[in-house]
Structure I
Amino acid sequence: MDERVLAERLITYDTSTADGLRTAAGFVKGWLEARDIPVTGRDFDGLPVVLADVGPADGRCVILHGHLDVVPAHEGQFAPRVEGDRLIGRGAYDMKGALAAMMCAVKDVADDAQVRVRFVCVPDEESEDVENRSTDALVQEGLRADFALTGEPTDLHIGVQAKGVLAVRVEVHGTAAHGSTPWLGDNAILKANDVFRRIETLPFSRQSSDLFDRPSINIARVIGGDAFNKVPDRCTIDVDIRYLPNQDPGEILAQIRAIGDVRIVKTFQRAPATVARNNPYVLALRDAVGRSLRGEALSVGRDGASDVISFLEAGVPAVEFGPVGGGHHGPEEWVSISSLERYRRALCDFVIGLPAQLAGEDLDAPALRAVQGGLA
């Protein structure tokens, strides 16, 4: 089974649901076992985690990390279709295409005598429960490697930075009145909209860094009003801020509080991810990618957060690296079929060529600066 056919099969599972995740994980486990790859599994909060290891136990170790879960989709998006070079369907780009190529690559390098490859497939990267993730738990339980790679969308570039996450729940108060006389009240929903527009123009929103031109600010949820015929006197908004590696989330929160007439009732922070571009494993991956496509494998910054931070915080150098595509989380999500083949080949070239690439490198040198950014 090639990576395209395998990706199509994975897309057919509705892995926005627990039942779909269990069925899809069973398929992944069975596919690997049918190819004589040792597989173990475990549950995390009732959802399946699939783990597989190939190669020598005492060699250099690389983690290939991916997730099966997807955001919810409309009817028909779990029926994959092909248009030219595009494989279209929910999760094609984020990240079932990459996951399929990783599975194939694990089989391709299974007999390599020098590098151990640990395949890690998790069910909850897209979960809203950002404080309770299976990758964090695995790392806390001792999952380690010399290098980790997660297959998030990067268009065959190497993601050496990712923005941090600052989720802020803001409560805005108004004055209730009868719905027929709104001028006698102070509409909290309208005030909340004004608050969000002011957040978008705060000083932190205009800052940039070497790989990012600005932070990302999104209003993700609005909760307000309790009766049709009443001017709402309370509104809560959830604001999703992806801040830059050179920004301090504490300062961002201070700027929001300074707006006045707002109350921050809850926050969550996940640090930005940064790995040195001259890390020997990053350089080895760059060289392997360069053998699979024309041009330089650029180091890029990723707007979205991912599980890569779990490895970085444990001192494991880690990057995001995935195939070409677009529209993730949208109605026409797609992945380039030809890039899946190049992606698979790049992974294999990286693993097989790693010992030669690392020969003579001082791997004890502090090439990794795992996490940057302030604390809230």
Structure II
Amino acid sequence: MRSFETVLVTGGAGFIGSNFIRYLIGRKEFSGRVVNVDSLTYAGNPLNLADVEKRHGGRRYSFVRADIRDYERIREVFSEHAIDCVVHFAAESHVDRSIFGPRDFIETNINGTFNLLEAAREWWRDKKGVLFHHVSTDEVYGSLGETGRFFEDTRYDPRSPYSASKASSDHLVRSYFHTYGLPCTVSNCSNNYGPYQFPEKLVPLMILNMLEGKPLPVYGDGKNIRDWLYVEDHCSAVWRILQRGEVGKTYNVGGENEWKNIALVELICERVALARGEGKDRYKKLITFVKDRPGHDRRYAIDCGRIKAELGWRQEVGFEKGMDETVRWYLDNGAWIESVRSGGYRKWIEKNYGDR
């Protein structure tokens, strides 16, 4: 089983990255340090880890404001902190944004990944006990019909600039393993939900729109299907790969929990109403069907038999429990929501981090 002294987490101020840092530092078997590198774009919020920094800052946790597109700065991070493991979450990740502004996705998801790989190759050289783990998405596989699942050897067929950029970064990582012998692993994950997710994503968007009495927009006929995974289960899968994953391998991570978009939105309506002591159908009248987005994949479904069989990973949070915990978190964290939606956290970032 591997152990690391200093883990570099890219995009650690984002949704999944911040949840992973919180998870990792809480593991009894991990006694090392975490270096969080994030450029703090619109979705990066260091307030997500304010409690972690207060408790562990300077000793077990360090934050570095840096852009993975800046190769020289990334090289400095590797040498300054003696990185022996990379967990690469940092990415532009919103499909709609990629349709209307694809350049950032190419520069961050492809060029940024290249910079990290080059920095790791230069710093590690022939060092042992190092690992580069790349976190990717099931969207690289394209769209499924009514049956079937994505396996690790499923042919890539990306349909949006976002998924195409992630597919490119996946191939880059694997090429560095085969060409240079860089110790790498890759994981492709289904849709995550949970606390600290930026409100443009489906689950928090629906919850917050309900609270404000706004329409609940559902693309097309609402019958597009996604596989949903609680973010903490994703974090435990990544940690299991870091400890035991075979170098050069890819692991699919999913919830085995498929939902049509319209059914999911109706469920969220019911869980929010229940949490607020209201009639279960109160918010369903806000559901509004809108024009489908271009290239909208019909169905995703992950087969995670490999990570279960080879690494002994299992999902631990049932969907209703996870959704109830997610709803309750958003209902109980109004200050965080207001800070994010108003942009107030940007002022906090500049005050505390400036241009660092």
Structure III
Amino acid sequence: MIIAQVAPLYESVPPKLYGGTERVVSYLTEELVRQGHNVVLYASGDSVTSADLVACSPQALRLDSDCRDMMAPHILMIEKVFQNAPLFDIIHFHIDYLHYPISRRTGIPQVTTLHGRLDLPELERLYREYTDMPVISISDSQTKPLPWANWQGTIHHGLPHDLVRFHEWPGDYLAVLGRISPEKRVDRAIAAARQTGLPLKIAAKVDKADEEYFKAEIKPLLDDPSVEYVGEIGEADKDAFLGGARALLFLIDWPEPFGLVMIEALAAGTPVIAYPHGSVPEIIEEGRTGFLVSSLEETVRAIHRLPEIRRRDCRQAFEERFSVERMARDYLAIYEQVILQSRIMEPATSGGTLGRYYPGQGPVLHPGDVGPGG
């Protein structure tokens, strides 16, 4: 199958540091290539991939201090994608709704994975208009604000088996990993750790939009010697950080669409203690891979109950439910479903199609567009 993967340009694929969507795109792309599919990845020029890379910006936009309009490179990327759209069996977008106006008018088989929250009033109006756009959710919870959208299925994220090793014997600390913002409620984790007397390590980035919140609400709490703020860490550091933790604290206060860090923790054998918002009840099995809590008191009790959780059960749950092989298999099934639907609808498409790919003909891309894959 000839597949285009279209990634956001804010981070490289995979990202150098934080970047959940770009990481998932990388895992999926590499697994599809491993399975023998021909994949073209549209992403930033500093991306590293075994697929054919079409560089749509010189580097990740978050790292480009000269880039003042981050939308402009995305519009140019969409143009590049559709210039070659007839060569692909399917185009898989990860850039939300930016491509909908042109996708609607081409008849090319395409699908979009929605990676963010959907409980915003502006999105309801948009998806009422674009009910024809095939979309994929990353959790059942994510679909609730827009149950009537053109959902093709829910596909939970998956990770490579060797990305995070199993750690049977943890260290003596609790962990927070990800991003510091009001909805992530790192303050809850600090309060719970203080009450149990266990050290807390916080490995998290602070976006510019959250700097004032960090300075006003979180930084004063870091004076406690038992609380260590590690800062943002990269992929190579997560194995030891998560594997050495007694538990991951995921005490969020928003409808989390997925929460990749939860399955990273499970891969390490580390149980998760979490508030049951958004996707959390779909990911964590109460009493087997962690505990669902709804107050500080319940969080403290759950920390004391951690010896009840077998770390091997956490790893087993990861292998059974959250592997990259399973994720790729699920996406391929939806690709075939969307392609079939497109062929059935093709005669009725008002604008027709721009052409089709024929077996034996590789993608013909514009000179200079395709990079060596990193």
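Hey, distance in nm of label points 7 Å out along Cα→Cβ at positions 4 and 316 derived from one of I, II, III reads 3.3; which structure? Working through the options, I get structure I.
The greatest value of mean count of other Cβ atoms within 10 Å over residues 268-275 among structures I, II, III is that of III.
When distance in nm of label points 7 Å out along Cα→Cβ at positions 164 and 332 is worked out for each of I, II, III, structure II gives the greatest result. Match the computed value 9.9 of mean projected area of the Cα convex hull in nm², for residues 212-307 alone to one of the structures I, II, III, and report its label. Going label by label, the one that fits is I.
Each of I, II, III could give semi-axes √(5λ) of the Cα gyration tensor in Å, but the derived value 40, 24, 18 comes from I.
No lab work stands behind these numbers, since they all come straight from the coordinates. What you see is a predicted model; the values in this text were computed from it and never measured. Cβ atoms are built from the backbone, for glycine too; each structure is taken alone.
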